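Just below sit the structures, each encoded as structure tokens.
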Structure P
Amino acid sequence: MSSDLVFYTNPQSRGRIVRWMLEEIEAPYHTEVLDYGTSMKSPEFLAINPMGKVPAVTHNGNVITECAAICAYLAEAFPAAGLAPADDAERAAYFRWLFFTAGPLEAAITNRSVFGEEPPAEKKRMLGYGCYADAIDMLSFAVKANPYIAGTRFTAADVYVGAQIGWGLQFGTIEKRDEFSAYFERVSGREAFIRANALDDALVRETTEA
């Protein structure tokens, strides 16, 4: 495995999103599995990500953190995979929905999960997502527009958006709607998704059995 591309993760984390992206680009990479509270907070890893969180990727000495950023970076760094937007129309939708999902949608889901209630009407304008219901309706609008999030072709944005929808449907943080289930079924049938899950599931088993 090449040491030029190193993946820092834990199989029970958002690192699964990046694992999927790495399997999509089909470039050799080295995996460093970190433990919560120990190696994830070590001086060595804090020098890579001072937040002490995974996932992170290093490529040719450069550090990339945050799942959406990693997906976008890898799509550009490995253009042969064909996962970056190909034209202006695709690019517009790609960045729009990638950053909507990473910003307003995740904030809406997290705040609702932590605090358990919607903001009062007079506070909605203070929040980038308005309220959970607004964010979920916007996500519905996005996945209904085309077969894939940026159009008719699978891109790196589908890795991130698809992973968030899949996670949300599994754990009940995203409403079960037909359009979400249909979209996730499309993207989760990809060989890279299946390989990535198999790799991380094996790591979970190793950790549990150790």
Structure Q
Amino acid sequence: MRLSGNLKVSSGAHSPQGRKLTRRVAVYCGSANGSNPAFVAEARALGALIAASGQGMVYGGASVGLMGAVADAALAGGAEVIGVLPEVLVGREIAHAGLTALELVSTMHERKARMAELADAFLVLPGGYGTLDELLEAVTWAQLRLHSKPCILINTAGYWDKLLAFLDSTVAAGFLKQKNRELLRVAANASEAVAMAVGG
């Protein structure tokens, strides 16, 4: 693992010599396993599929929960995996020790900004407050046209059904335009999500 407080990598761009750099997807997900074994299974499937598709992955840098499961599977498949971790969390011994690179940042805000910079698409597995925060910020930035990267929920075992119903209610209530509601795409499983991310 390469540890850096100022890692210099570029997302979806070309080097000065014209060589295409690795395409990466950001994965947002929980630092717990959840109560349904399907959650961990889907995380492992996602990591393996990211590697098989030839893409790299950027995520929150932890070794635990769905975060650890997706990272381990991607690494096992030979993918580049970059973790972005706030320094305050390193002391809690959750940093993944086997990553391609682990970038330490000062704040949660810097973490989200850096992950967004490195990613070409956002894939979201089940999670709690932190996952929701990351998801909603990414799709809000898409609504504001700050980026045009796909934002894709992976609806494992119907986990996101109630959130999706709530978002539909915000359209009905006049707080969200239908065209912006459609910025958040839904995949039934990891395979569908990776295909959607590659397709743009």
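A few comments on the model shown:
- Given 1.0 for distance in nm of label points 7 Å out along Cα→Cβ at positions 99 and 115, calculated: source structure among P, Q: Q
- Test item: log10 I(q)/I(0) by the Debye sum over Cα atoms at q = 0.11, 0.15 Å⁻¹ calculated as -0.46, -0.87, pick one of P, Q: Q
- Parent structure of the calculated result -16000, given that helix-only ellipticity at 222 nm (-39500 (n - 2.57) for each DSSP H run of 4 or more, over all residues; to 500) is the read-out and P, Q the choices: P
FYI, it's all coordinate maths here, none of it is from the lab. As the structure is a computational prediction, the values presented were derived from the model and not from experiment. Cβ atoms are built from the backbone, for glycine too; each structure is taken alone.
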